[in-house]
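Alright, structures below, take your time with them.
Every number here is computed from the coordinates shown, using simple stated rules; none is lab data. Here the structure is a predicted model, which means the values were calculated and not measured. Cβ atoms are built from the backbone, for glycine too; each structure is taken alone.
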Structure I
Amino acid sequence: MKIALLGTGLMGAPMARRLCGAGHDVTVWNRTRMRAEPLSACGARIADAAAEAVREAEMAVTMLEHGEAVGEVLFARGVADALPRGALLVDMSSIRPAQAREHAAALAQRGASHLDAPVSGGTVGAEAGTLAIMAGGEVMDFERARPLFAPLGRATHVGPHGAGQLAKLANQMIVGISIGAVAEALLLAERGGADPARVREALRGGFADSRILEVHGQRMVERDFAKRAAITVQLKDLRNALATGAETDFDAPITALFEALYASAAEHGFADADHAGLWLELARRNGMA
C-alpha cells in the first residue's frame with residue numbers, strides 16, 4: 001500500500017521502518033526534516049511538506065505529540081485537503097477522545113475516512129512490532145487498515161470514533177498509577193534496609209507482578225531514567241483523562257492524585273526523564289535522591 005507517515009519521533013521512526021520492511025510504499029514527513037532523513041536508508045521517501053506526503057496515499061498515519069499538533073497538521077498544514085478522496089487517516093497519536101471525534105467529522109466532510117488508533121508498548125514495542133493498538137471508528141475502516149497494523153502489533157477494534165482514545169486513556173491511567181505504586185514500594189523497601197533489586201525479584205510471580213514491575217521496576221533499580229516515554233507525556237495523558245472525566249461527569253480521584261505527582265516531578269526538573277522517573281520525585285520527597 002501507499003502509506004504516508006507524519007511524525008518520525010521516538011515512536012514514528014521505528015514504525016516507519018517496520019512498514020518499509022513489510023514492503024509498503026512509505027513516504028514520511030517530520031517538522032524537523034533531518035530527523036526523518038535516516039529513514040531513506042530503509043526505502044522511505046522524505047517529503048518536504050505534510051500535504052505533499054499524503055497526496056497519493058491510500059492511508060496516512062499521524063504519530064504526533066498531542067491533539068493540537070494533530071489538528072494543526074491536518075487542517076493548518078493542508079493534509080486534510082490534500083488527502084485523496086476515499087483515503088483513510090489513521091491517527092496513532094494519543095489525544096483527547098473529543099478531539100478524535102471532531103477530526104473524524106471534519107475529514108468525513110472532505111471525503112476521507114478516519115480511525116483513532118493510539119498505541120501502547122513504547123519504543124520497545126515499536127521496534128519489535130508488538131504494540132497494542134486500540135482502534136476507534138467504523139468496522140470496515142478497521143478491517144481495511146489490518147495490513148497497516150500487522151507489522152506494528154496487535155490491533156483491537158474497541159468501538160466508534162473516540163473509543164480508541166478512551167482505551168488509551170485507560171491504559172495510561174493504569175500505567176501512570178502503577179509506576180507510582182512500584183516506585184513508592186521499592187523506595188519504602190530501600191528506606192527500611194531491604195535490597196530493592198531483591199524485593200523486586202521476590203515479588204515477581206505473585207499478585208503484585210506486572211509488566212510495570214518487570215520493566216519500570218528494573219529501570220528504578222538501575223537508576224536508568226533515560227527517556228523512552230517522558231514524564232511530560234505521561235502528565236499530558238493523565239490531564240487528558242481528567243478532562244475527559246470532566247466532560248462525562250466522572251470523578252477520577254486516583255488519577256487526579258497522580259496528575260499532581262507527575263506535575264510536581266516536572267516542576268522539580270524531571271520533565272524529560274522517562275515516566276519511570278516518578279521514582280526521582282518520590283525519592284526527592286523522602287530525601288533519598
Structure II
Amino acid sequence: MVREELEKARVRLYEKSDRRQSLLAVSSILFAGLMFIAILNLIGSISLGFRADQRPLDLFLNWLVLAILAFIGPYGFYLAKKNREVKQIERRLPDFLRDVAEAGRFGMTLADAIVVSASGRYGKLTPEIKKMAAQISWGVPATEALRLFAQRVKTPKVQRVVAIIVKSSDAGGDVADVLTMVSHDTKEGQLTEDERQIAMSTYIAVIYISFFVFLVTIWILNVTFLPKMLEASGALSGAEGAVSSPLAENLPEVVYNIRIAFFIATIVHALGDGILAGVLDNGKIPTGLRHSFIMLIVALFSFQVI
C-alpha cells in the first residue's frame with residue numbers, strides 16, 4: 001500500500017512539473033510567433049500596427065514588446081498564484097501543529113492526532129491534511145504521510161518542519177513537545193517574514209514610482225523639448241542667410257531616433273525594475289516577471305499615446 005501511495009505521489013509531482021513545463025512551452029511558441037511577425041514588419045513584408053503612421057522599426061518594437069509579454073506574462077502570474085497558495089498553506093501550519101500537539105497530550109499517537117485534526121478548518125491547508133488523514137487510514141505510516149505532504153507543497157519551511165517531526169517520531173521522543181516548539185518557531189518565523197515584506201513593499205512601491213516618473217519625464221520631453229527643436233530647425237532653415245547644418249537638415253530623423261531610444265530604454269527599465277521587485281519580494285527572479293509584465297503593458301500603452 002505504501003508503494004502505491006509513493007507511486008501516486010510521484011505521478012502527481014510529475015504532472016505538476018509537467019504543467020509548468022507545458023506553460024513554458026506554450027509561452028515559447030507564442031513568443032516565437034510574435035517575434036516572426038515583428039521581423040516581417042521590420043523587413044517590410046507586412047505592416048501590422050496600432051496606428052497607420054508607424055515606421056517598420058516602430059512596428060518591430062511594438063511586436064517585440066508583445067512577444068515579451070506573451071512569454072513572461074502567463075508564467076509570471078502562474079508562479080505568483082502558486083506562491084500565494086503556498087503562503088496561505090504555510091500561514092495555517094502553526095495552528096495545525098498546535099492542534100496535533102494538543103491531541104498528542106491526551107495520549108493519541110501521531111497518526112491518530114493527524115486524523116482527528118483533519119476535521120478542523122485550516123483554510124488552504126485543510127485539503128492537504130485530509131489527504132494525510134486518508135493516507136493514514138489506508139495504512140500509510142504517519143511519518144510517510146508527512147513526507148508526501150512535504151513533497152506536494154515543496155517549500156523549505158514545510159520540509160524543515162516535517163523533517164523535525166519525522167526525526168522526533170523516529171527517535172521515540174515526546175512528539176507533542178516537539179510539535180509545540182516547532183509551532184512557536186514557525187509562528188515567530190512568519191512574524192519576522194511579515195515584517196520583512198512590509199519593509200520590502202516600500203522599496204517595491206519606490207520602484208513603481210520611479211518607473212512612472214521616468215515615463216512622465218519622457219512625455220514632458222516629447223511634448224515640449226523635441227517639438228521646440230523641430231520648430232527652431234524650421235525657423236533657422238527658412239531665415240535668409242542661415243548657415244546650413246547637417247544636423248538641422250536631418251533633425252526630424254534625429255528626433256525620431258531619440259524617441260526610439262526612449263522606447264528601448266523604457267523596455268529595459270520595465271524588465272529590470274520588475275526583476276528587481278521580485279528579488280526584493282522573496283529573493284527569486286521569476287517572481288518579478290509579473291511586475292515586468294505590468295510595467296511593459298503600461299509602457300506600450302503610454303508610447304502609443306505619446
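Quick notes
- For relative contact order in percent (Cα under 8 Å, 6 or more apart) computed as 13, the structure of I, II it came from: I
- Origin of the derived value 124 (volume of the Cα convex hull per residue in Å³, for residues 103-206 alone; candidates I, II): I
- Looking at Cα Rg over 2.2 N^0.38 Å for structures I, II, the greatest value goes to II.
- helix-only ellipticity at 222 nm (-39500 (n - 2.57) for each DSSP H run of 4 or more, over all residues; to 500) derived as -14500 - corresponding label from I, II: I
- Taking mean count of other Cβ atoms within 10 Å over residues 143-150 as the criterion, the largest value within structures I, II is that of II.
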